[in-house]
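So, here's a batch of structures to check.
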Structure I
Amino acid sequence: MTSLAHPQLRFAPTVADPSGPRELVILGSTGSIGTQAIDIVLRNPDRFRVVALSAAGGRVELLAEQALRLGVHTVAVADPAAEPALREALAAKAAGRALPAVLVGPDAATELAAMECHSVLNGITGSIGLRPTLAALTAGRVLVLANKESLIVGGPLVKAVAKPGQIVPVDSEHAALFQALAGGTRAEVRKLVVTASGGPFRTRTREQLAGVTPQDALAHPTWAMGPVVTINSATLVNKGLEVIEAHLLYDVPFDRIEVVVHPQSVVHSMVEFTDGSTLAQASPPDMRMPIALGLGWPDRVPDAAPACDWTKAATWEFFPLDDEAFPAVELAREVGTLGGTAPAVFNAANEECVEAFLKGRLAFTGIVDTVAKVVAEHGTPAAGTSLTVEDVLHAEDWARARARELAAG
């Protein structure tokens, strides 16, 4: 099988680089990934030009400001109820500038993903990013992928349409693997080592995790992220999802993908080669570096983010993962091995359980325990069954409903 993302392939885009800046579409522009991507674009106007933006619709003032400042020709909002406020904000902030076209509805981001451009940054949160991911790949765009859920829940669908090297991952761990893999041939790779900060509870036992509160879990020691991703980091569900993603991106078997706890979050992941050598990618925890790598690949963007300061003493620590206290990674391996709709069930059930935990309806340890029950009830996908988008969505709907039932007790 062919890797979806491999730096040695040096993907040649279907849409040739123009003589001017590289044209980009940014999906999820008002979120953490989107706003940092725009920061990179604004600091490198000779390299990048954003032609379209999309957002869910919760921050229309920011979306309007971004659209006008970047001079995009199209802006999309998923929530139809946000359209009047978006148009009003655009008109109010235009100050004589041309207004962009406005697309509205749940399919608007998918439409943008297929439009004429060089690269599409998918920074949407959740499995709703699947259709835009498929649209961008089918249209031959370079997919700068921050929306890991679309690959995880729709792995076979994505692999069926993606050309080798067409996806450039934005997760810091997968950007690290992407770079380290350039140090050897595919046959020379022994294992992938994915690092995890361990979250705020890395030294606690399972018994000590039982009374964790949402406030405790939202206090991540190194990264500033949204609530769902932060809780996923605390449970290590996020690391489980990244193991599945690494398997799909690089076609490395699950038993050769290892997770190690690294509290400093400076070494973002490593590749161990057959001769015993290990290559690690290191940089301070700042998402602008992997975002810039995705936007500029195969070229690097100078000064995208601060580098390590080698004039100061520093200590990097590595610890084995406690699978008893944090069973999410092992569960994810099982789910990834099952394949089919199992990863979609895993992801959807987790999102419902995280919401239940944040609202005080489920214990912290109950998040992964409940997800495991939902996965077990879902069972093993039928061998040889071809996956469709509708299969994924149906499985997610079932998993969400069942997770809510179990969380309600």
Structure II
Amino acid sequence: MSAGARSHHLRYLGHSDQGGRADGLQVMVHRGHAYVAHPWSQGFSVLDVREPSAPRTLRYVPAPPNTWTIHLQTHDDLLLVVHARDLFADAAFADEKTYYTRPVGETVGSVRGTSSQRNWSAGMAIHDLSRPDAPRQIGFFPVEGVGVHRIWYTGGRWAYLSALLDGYTDYILLIVDLADPTRPVEAGRYSLPGMHAAAGETPHWLPHQRHALHHAVVHGDTAYACWRDGGLTLLDVSDRSAPRLISHRNWSPPFGGGTHSALPLPGRNLLVVADEAVLDQQEDGLKLTWVFDIRDPANPVSISTFPTPDDADYLAKGGHFGPHNLHENRPGSFVSEQLVFATYQNAGIRVFDLGNAYQPREVASYVPPDPVRMVDRRAGRPRVIQSADLFVDARGLVYATDYNAGLSILEFNGA
């Protein structure tokens, strides 16, 4: 086990600093290769992880100037990569609280269309992955505005994007037709009431809130979409040109918002929903991971929450403490309707057993050592781990990123 780490039922196998670019956000593992998106190094890296104890960095693909490429998706022979304005390089977001507590469109001027003079790339890049070690861009889906934040794509014709377009207060849902991946086109869109400022809609939420799509996970013809302080929607996307609201739940207030990730467990009519901790020392309140009964999609009912890690004083540790991302049971990966893998930022990686949906329990954890150096260039950030994302492959190996501490490869060895 790596020095300084703490582990319970997650065995350390290997680590990579990703060719000296130790910052990572979203990670996908596909055909023995890991694709790691960098939040600070502006681009993404390709690693050979077929030998998990000795991962090798093969390639770094730089982003265009002033551009975030912080999320990506892989399936079959395609790699999809977001392009958006690098907001954390913008002086307006020097205090990260600005990013999380007010509509991004208002801060950067895209509501009024003043972001149109762009010096960044905005949209979705489409790469051919027929050679897993050598992505080759074959198409691009452009958007007018700040750009794309995250994508859901598991093959086939449709990709589901969160995108901030000129005229909207924040990120909305775009559905993109990839019938010809070299010529992607928009199929449909959906936003919450009050978000389309250019159409005369008026925000109805509190001034310190963001109603913004983080992303949607789609199963069948239902999109499970998380809207940060706007809560959760279930959308019927059987007609991709006209997504239709099935139900909307929002528990902020009284809870602190940040609704981030949804994981449907369709065989059990359950939905796991994580609220992201977005401010240091829980300034935004205790964030929870919720379990919903969705037997009636028109009436999701919360039935339990995951236990909050309490094996150390994570509140005093510094940085963000609480949920971030969930392993999303993608086709070809590890798929379980009982075990849920999650990142908890300064509390590392956690595994929960949902055998009893009314009483989830933690069964495994891995807390990496603090980063050797800070890649995050924002002033005043604490030098503590901030486990960001994870992917569990079909063998049960866990690949976990950190904002500063590289890629950890772990093995879940039971509970």
Structure III
Amino acid sequence: MSESPAPLADPHLVFDPVGTDGPRDIVILGSTGSIGTQAIDLVLRNPDRFRVTALSAAGGRVALLAEQARQLRVRTVAVAREDVVPALREALREEYGTGEPLPEIVAGPDAATQVAATDSAHCHTVLNGITGSIGLAPTLAALEAGHTLALANKESLIVGGPLVKALAKPGQIIPVDSEHAALFQALAAGTRADVRKLVVTASGGPFRGRTKADLANVTPADALAHPTWAMGPVITVNSATLVNKGLEVIEAHLLYDIPFDRIEVVVHPQSYVHSMVEFTDGSTIAQATPPDMRGPIAIGLGWPERVPDAAPAFDWSKASTWEFFPLDTEAFPSVGLARHVGELAGTAPAVFNAANEECVDAFLAGALPFNGIMETVTQVVAEHGTPRAGTSLTVADVLEAETWARARARELTATTTSSATTGNQTTAEARA
């Protein structure tokens, strides 16, 4: 087995930037989202282990953000939308009451990046729970500041892989995605040279077992009815197309430096086994828990220690059945396309991710059929051609590629919508 670079995430290495004996100081980015709210639940149940010093959010849930700030007694609250600052300040006054000082408010598009770079006296770990590639700048800021990065924002690694790898020190990144937290834990069972294959599990989403033809007329409501997880609309549609699994394959490659041909996807509807590692002696180590993100979050915040009762465990006194199926690559071509852009590297993953986000928005708005999501993304990736790659990649390169991909996807989506409208009018006229 040939030597390859040291992995970004390695359970055998512990990066301890502060080394404090008291509660671990945490900064939570995306605090009002799914990851953030579950992380706060974990912190409130473990005040002897964790202390939150700063929160950041987009600004759409001001009352919740103020409530979180008061519960945690944070030093700083960051919000991306400057227009909600007056409402946030008023909500904080209502939560804190008179005579009690309010936390500092940081506002603007770079607010999350600012708190990610909080000085080490007030931050040990940054949990990046932001959704989308806007999480890249905070990821880089946390790494540059020397904090442990609990990474739930897969997009920042996918679109900025070389940039992240250039900054991260051994053991500095702890993955929080359930699949990558599972791989992280399973990899602790052996040495890197013993690893034969990574096996990433997929629930199969709401359309498991359907053919490509079956998927032609599914609706946004159908796609949003995930059988296992409760997530935001973009992530839920990504689960329906299995784009999320393609992104996770790229992420696994970047985190663990395992070649793409040794990363496999298998469908596991129960979502009990979150991923597996196959070793060279034929043994496979699986990490399994009932579906609950608080377990992976606890790994991200507490590693190398485990947090007791972070999430529910199995009741082994009850019978259960666990199933595994091969991936239908014809109905779900997204994983194969993700492998392709991952191998291209450079700006190709950013183009793939940005085009997909635009197409998902179009699908949810009724402007693009379900199968049209991957058809459009495939065309945008093909038109992008050879990406700018290597160590010369910059944040500006990534942003430029994303901007082009979004614009091109919108153009193609508009063409698809126009063609569909014309076709419907022609059909109506013929029937008349």
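Derivation of every value follows stated rules applied to the coordinates shown; laboratory data play no part. Please read all numbers here as calculations on a predicted model, not as lab measurements. Cβ atoms are built from the backbone, for glycine too; each structure is taken alone.
Quick notes on this structure:
- Each of structures I, II, III was scored by Kirkwood radius over Cα pairs in Å, for residues 200-263 alone; the highest score is held by I.
- For 56, 45, 42 (Cα extents along the principal axes in Å, calculated) the corresponding structure among I, II, III: II
- Across the set I, II, III, distance in nm of label points 7 Å out along Cα→Cβ at positions 192 and 240 reaches its highest value in structure III.
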